[in-house]
Structure I
Amino acid sequence: MKKSIKIVKNRSDIGAGTRGSDLGVDAIEIAAIVNKNHYFKKYEYVDVDTENESIYNKVTNPFGKRIKFVVDQCTRLSHTVKNTLANGEFPIVLSGDHSSALGSISGIKEAYPSKRLGVVWIDAHADLHSPYTSPSGNVHGMPLAAALSVDNLESQVNEIQSAVEESWSAMKNIGCEGAKVIAHDLVYFGVRETEEPEDKLIDKLGIRNYMVAEVRHRGIETCVQEALERLSDCDHIYISFDVDSMDCDLISYGTGTPVPKGFDEHEIIGIINNLIVSKKITCIEFVEVNPLLDMKGNKMAETAFYVLDEITKRL
């Protein structure tokens, strides 16, 4: 039976270090229009309010930039995802920067507090920093640490202010108190640019990372099936697709933190579609399209829309 899809438009980029991913949602929609595809006319949608004007505020917390506003944004998105699921709809979330993924994860957990949630993170980055370890202070590098409720104090390099500590605690408790996901139930695809604190945490927690070379060598179906076996005890699975998981030289530099040697769009479609077969997918999120950085017109958004259109056919 086809799912009743609801598009959640979350135009927030306050967790990023560069501006422009808030325009990614509209860039994807423009890609559909140019392609004469009526995708965005087919489905109901909801707009999530943002606080993008906060980028004009002076940064006073260098190790948790605009973190209070990110907490507010993730809380709003959490409620939206929860309500969408409560209405029997399938949320496809189109977000700006990746910090918002915490809101989606929290919303699923808020909707199904007694259920076990798995996360498949398709990304070039691990996003496992906390304010105690982040070299940049940008919160889009922290959503998974918050979802796992880990501070990684063993690798602490930053002394943080009490206001950041308070907001970080709030981040870890959005939707419901404590961890939303356990480390065993987090699987990476394509992560290839990390910092030492993240590497140590990945090793300590035993998080599985299917790197691009392994997926190509062993095959998409084999790797995805293995990932699904790892997540077999999960009742629901959330997929987060950061477009920087794709090869920036092959596709486009239209994303805030491009990294070479990634997947192509057909591999991304293969990964997501093979996950969908499990019938456990509860929410899919697309993030980090930044048309302001795209040197090929609107190429990144066009590619993201192509992936979106193709995987929606399998839902």
Structure II
Amino acid sequence: MTITVLTVRSLPLPPLKARGEDIRIVPLSEGAADAEVLIATGTDPVGAATIAALPKSVGLIANFGVGTDNIDLDAAAARGIRVSNTPVVTEDTADLAFALILAATRRIAAADRYVRAGQWTARAAFPLGQRVHGARLGIVGFGAIGQAVARRAAGFSMKVSYWARSPKDEGASLGAAHVPDLGELVAGSDIVSIHLPLTSQTRHLFGADLLGRFKPGAVLVNTGRGPLIDEAALVTALEAGTIGAAGLDVFEHEPQVDPHLLTMDQVVLAPHIGSATGPCRADMAARAIGNVIAFLETGEPRDRVV
């Protein structure tokens, strides 16, 4: 006897067992009437139609990623299908967020292009960057990743404030002040770093109105989800100088990037690599496998979202 697990895409999974039986991995495109689990990655859309077409035996969608906005959670809940994630990306994503803070403020990507193009030897003037140490950092969303960014900011003597639905106990120990009004937070920050999940309420939260409240020349960093920002409004703000620079790891229409952003020297672009370190991806794989096996053996994944 074997247990069947579907995968949306090919994944380098090791041989697996549960309930004393081998686990057979089958691509979703091939289907299997006896499948009990579907494994997806955070970039694989698992919409209502996909969920409706799953065999009735499927009881878990195991997401290889911390976010679950790629999955129609309502459709899964309506089918009685559990959804799990892999909440082990905190430190690596915070590392990248701070790297983007430094890269955007100090114009690292533009400086690299300047040197490679031979402009340094030609003595062409290079634009000045912005100071990071002692700057006012506004963190939008103060969950695990936002708090990890605040810990890093302490090493740069930054003045940290955060916006969340309610004050967090961890804020005081991290020296971070809760600001209940988001507009007030961004207006008082030199650098704003976004760490929110994508929901119907947060989509395009950073639109023209909010972007217009930024301190002139402020820096915006996003390692959350692309659609948290209205990308067209961001382009307008960058062109106008309302936003002085941006560091973006996520985009509204991934993997497509607004062509205007591609031409802007004050923007640092990364291809959604918040968790892209060898150790982090290994941790994610182990956590996803653990969720699958826990579900198959006990009926409950370790990291249940719904």
Structure III
Amino acid sequence: MTMPSHVRLVEVGPRDGLQNEKQPIEVANKVRLVDDLTDAGLSYIEVGSFVSPKWVPQMAGSAEVFAQIQRKAGVTYAGLTPNLQGFESALQAGVREVAVFAAASEAFSQKNINCSIKESLDRFIPVMEAARANDIRVRGYVSCVLGCPYEGAIDPAQVASVAAELFAMGCYEVSLGDTIGTGTPGATRRLIETVSAQIPREKLAGHFHDTYGQALANIYASLLEGVSVFDSSVAGLGGCPYAKGASGNVASEDVLYMLNGLGIQTGIDLDKLIAAGQRICSLLGRSNGSRVAHARVCA
């Protein structure tokens, strides 16, 4: 199979990245990050999450962020909505695309959202109905596709089953998440081969954490399997809560550098992306998780 000529990066830094930060983050700084990412050429930015601040304090103020960002035509600004209440809040904030998430691991589902996989999927039925009624697109996530912190290895057939349910519900795209970053290229290719028997490859995305340093290798393996959408986080924002001190999301800068080297088009300006990552890291007082950024800035 030939590699895609164009790849869409789904920038999850403002949501999946910032939600793991311990310190409070001002709305203005979140807005600046989204605007910087828009200016860098990202066509899809996950801006925030409509969940209770009690559970995810860093996502407080997501409605205000959506109200203040400088929206650009052709760019998708999405929000995570775990239930109907979250969806209604997103709708009020002017969000035109939302995401829902399920797990491929029963143990992870119980520990993370206190319900079974089936119960979590049932919760999405009213969300999908409301989305259809309001002409809102819905993207689906499946977590723990290549390993679970509680169950260990996950059967690809189980991942395919959950992903197929999300797709059948109406999710236009399903992102396969290696939540703990234990996946390897061979396992990644086998997973995509199994899932693609039920969902077209052009409807799949990859979400690889870099905990074991395998994210870029897994993205390359996915490219070989015909996948052309990948989630990433500017400056590698977002740690892995299941592995102390480990990195989480793969850095958007590093993915972009690899794609550029492969001659794959993205429409993203690497220098502007690096600047966006440097700025938010300075505001957070943390080191930049992108190797490319370190090499360019320190060179």
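Out of I, II, III, which has the highest value for mean count of other Cβ atoms within 10 Å over residues 66-73?
Biggest value here belongs to I.
For which of the structures I, II, III does the calculation of distance in nm of label points 7 Å out along Cα→Cβ at positions 58 and 266 return 4.6?
Going label by label, the one that fits is II.
Which structure, out of I, II, III, was Cα extents along the principal axes in Å calculated from, if the result is 70, 46, 33?
II
Can you spot which of I, II, III the value 0.95 was calculated from, given it is FRET efficiency 1/(1 + (r/R0)^6) of positions 34 and 90 (r between Cβ atoms, R0 = 25 Å, to 0.05)?
The structure behind it is III.
Where a number appears in this text, it was derived from the coordinates with a stated rule and is not lab data. These numbers come from a predicted model, not from an experiment. Cβ atoms are built from the backbone, for glycine too; each structure is taken alone.
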